[in-house]
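There are structures below to look over.
No lab work stands behind these numbers, since they all come straight from the coordinates. All values reported here derive from a predicted model rather than from experimental measurement. Cβ atoms are built from the backbone, for glycine too; each structure is taken alone.
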Structure P
Amino acid sequence: MSERKLITGPTFEEMLHPHLIDPETRARAHEARTKDPLASINLFNISWRDIDNKIQYAVLPPELTGVETPIAVLTSIHFPTRSHKVGATYSVLLEKELFGDVDPWKHTLLWPSTGNYGIGGAYVAGRMGCKSIVILPEEMSQERFDIIEEYGAQAIKTPGCESNVKEIYDKAKELMAADPDVRNLNQFEVMGNYRFHYYVTGNTIIDLAKELAEQGIGAGKASAYVSAMGSAGTIAAGDRLKQEWHDHKIVGLEPIQCPTLALNGYGGHDIQGIGDKHVTWIHNVYNMDAIMLIDDIESKLGLQLFADEGGKKALVDKIGMDPGLVDYLSTRVGISSICNIFGAIKTAKYYNMGKDDLVVTVATDGLDRYGSVMNDMRRDYGVVDEVEAVARVRSLFHARTTDHIWEGNADNRARWHNLKYYTWVEQQGKTVQELDAQKDPKWWESEQQRVFEIDEKLKEYRATQKA
């Protein structure tokens, strides 16, 4: 690796607890958030917490959810790219640079993605001095392509929609074969993605559960964590939560139009960011308690409540939600966020949870990524007025059913694991021995422990720069 200075940001521990960052650095990062959002110092803004060290979240009321169980939603539009995926891409690239797998002055980076990971990769790589190419399906929202180019990366479109990931893989192989200096930071495979969510997201949720208990919400623990799977990075937080609370439930969500783990199924869908028609390498399926299916049209119909003025007004006047909460959510939820909320409601009902339980889920991005999608919804379904809004709350939220659920019993977990074979051994060059190793919890524990190794490596690098 070149002796030139690497551009780095926070440790895992500093992303979890940003008050540990050098105060001057943190102050400059906070100022740059609005004054110079493309400056490298913004890497120090990667955290679930704001400048006041407050976790960014909302607790959904029973007036919306129809269940007495509190549902807490971590929100992520305060991250530098307005999505938490920037944390995963930073963790991936930092590790690769520190250990010499990526030379920022030599290598071109590939970010295979269906949206937010590619956006995060374009942002992080540009701030860390790397050239990037983002590969994503042509049917993703136009906003995604615009943002990638704004961050200085090249976007390559592949055929299909959200679930057409093999086409992304094929294009990545083609680019790597043509240029030996291309490095593929495949979110579906690289464990830095897993580690960010295991350590930073997982421990943030532990802190949040304690904070909410002090407010009289829940009993100081999360009974369940619900997340749709795209790369299966975000759901890795559940591995940390299950270590903290052994009776904790990890629930994964898929589109009903593409039920890969649930039914070995396939198909196209439009919950952008999830349901990528394969089981990812970084998904610890042996820790899963259930897979549930959610409809993509219903998710978009639910999001439109927060996008249209009539919907927002009805949520306050007819449903009884706090106007401040409606305003908060109207910018902080996207299609997959609504999918996650539906899954959280389904989870509370399925496990017969009560008011002392707590279900936690994540809003991975905000409404700003879906303006074009919402325009299409208005064209196809009309603008939401108050009558329509009440009908949608009752039918989509309150009447959420407990069908299309597969429990994580021994047979199902084995099936979910075995599905990895077709992508990772047959197509991506893994060995059967490597695949079999993932059956052992110690394999995952060893990957989790690397968080501390990477933090120490970054601290050592910082020390060399001060010397």
Structure Q
Amino acid sequence: MIPTLTAAEMADRVRSGDLRAAEICEARLAHIREHDPAVRAFVTVMEPEALKAAEEVDLRRKSGVALSPLAGVPIALKDNLCTRGVETTCSSKILKGFIPPYDAAVVERLRAGGSPFLGKTNLDEFAMGSSTENSALFLTRNPHDPDRVPGGSSGGSACAVAADFAPLALGSDTGGSIRQPAAFCGVVGLKPTYGRVSRYGLIAFASSLDQIGPFARTARDAALLLDAIAGPDPRDSTCLPDPPPAFAQALDRPFEKIRVGLPKEYFGEGLTGPVTSALDRLKSELKDLGCELKDVSLPHTSCAIPVYYLIAPAEASSNLARYDGVQYGLRVETKDLIQQYFKTRSEGFGREVKRRIMLGTFALSSGYYDAYYLKALKVRRLIYEDFMKAFADVDVLLTPTTPTPAFRFGEKVADPLQMYLSDIFTISANLAGLPAISFPCGFDGALPIGAQLIGPALSEGRLLRIVHEYQKNSDWHLRRPRLARRDASRVGTAA
């Protein structure tokens, strides 16, 4: 059945001529039409564009042109990635009607490689959230349980892969926005090293933390997508100048002994019993694969949440100042320019975005900069140094991705701090600029449980190889949700 083929299998069959790219694309679009009204992963479905791109791949293959590794493999894009000629909203009212005249760097590379784009996926507004409940458009439901959140902010992309709408999807990760929804939806989600992937064309949230990365069902598929999007880009001054290694090819090397660190700060209070049990089982399975487990400490872990919620809102306050109703997006017409700014931003931004803009503006304001933002930067350095000390003794770190499986809609909305704590295990990797991957390692009833591996800078290949070896000996990543059919009119909308 086409919807259950991996990206690697699809690519091989397109190159061999066993399947047409258009046939694959049509099957995925039919699956989306049938089941996405119940899930609502997509903000925009790009059916004509996707079919045209797939047909072009088929024509190239027939003419004998060499195809790229992901040619003909459909992909879903988080709706904060600029896509030429397609409305890009960040799931915010303030970007209503914004149609970029250019592609983000990652979109440009995938388009050139012949990947059809199925559509743009829902997210927490401007990627600010942990449940996709902050979307100004509508709620996205976890395919494993429609009463549960998919995680956030890249909830739509995680759902698109979990529900087999797309074999691959792109998300962005500022404090866990790829890994946390990957854990909640039972798929693989990778946040690369900061600078490994160009941020050109990614609508910014917090520029020193944002990173684009893949969602997939398998480590091999994630490696193929990382191969396609990673690499230098002169348009992004923070992008690393050296070409990356071939991640997918490295998966087939012999599996060497890996020293796995267990940070004691990540295995304490707050973990539910099923998460603890799944991680205990995973530790035993990693030992069976030849890994050596060792206890380590990251003493400044408790500082990660307060540090993040000073730095990220401060950068967001600066980045979001451009949305004033003058050049693009929503404009509330008034006779006075200052009132236009005020009304446009008041009506265009949602509650969580306003909260973070105010937090960030306060942290950067005169008289408070040294006490809050500058101090946060200093503690950020201490968090980074904790990781460096740990990596002197171990190769990677193993942690839970989230303290709990997916929670119910509305469960944390009224208490922002509880929502922020959903990312307590993922934020530190962003603050340190390190690569990290989440992968399914168990279930609590119908709800997936994710584990996280964090590595030193530029160690994506090692992380992917560990997950690949684990998936060869487990089947958690193969478990699929039973998708409901639900009329879109019955699906609740966001407040």
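A few points about this structure:
- Source structure (of P, Q) for helix-only ellipticity at 222 nm (-39500 (n - 2.57) for each DSSP H run of 4 or more, over all residues; to 500), computed value -11000: Q
- Source structure of the calculated read-out (distance in nm of label points 7 Å out along Cα→Cβ at positions 51 and 83, 1.7) within P, Q: Q.
- With mean count of other Cβ atoms within 10 Å over residues 91-98 computed over the structures P, Q, the top value is the one for P, the highest of the group.
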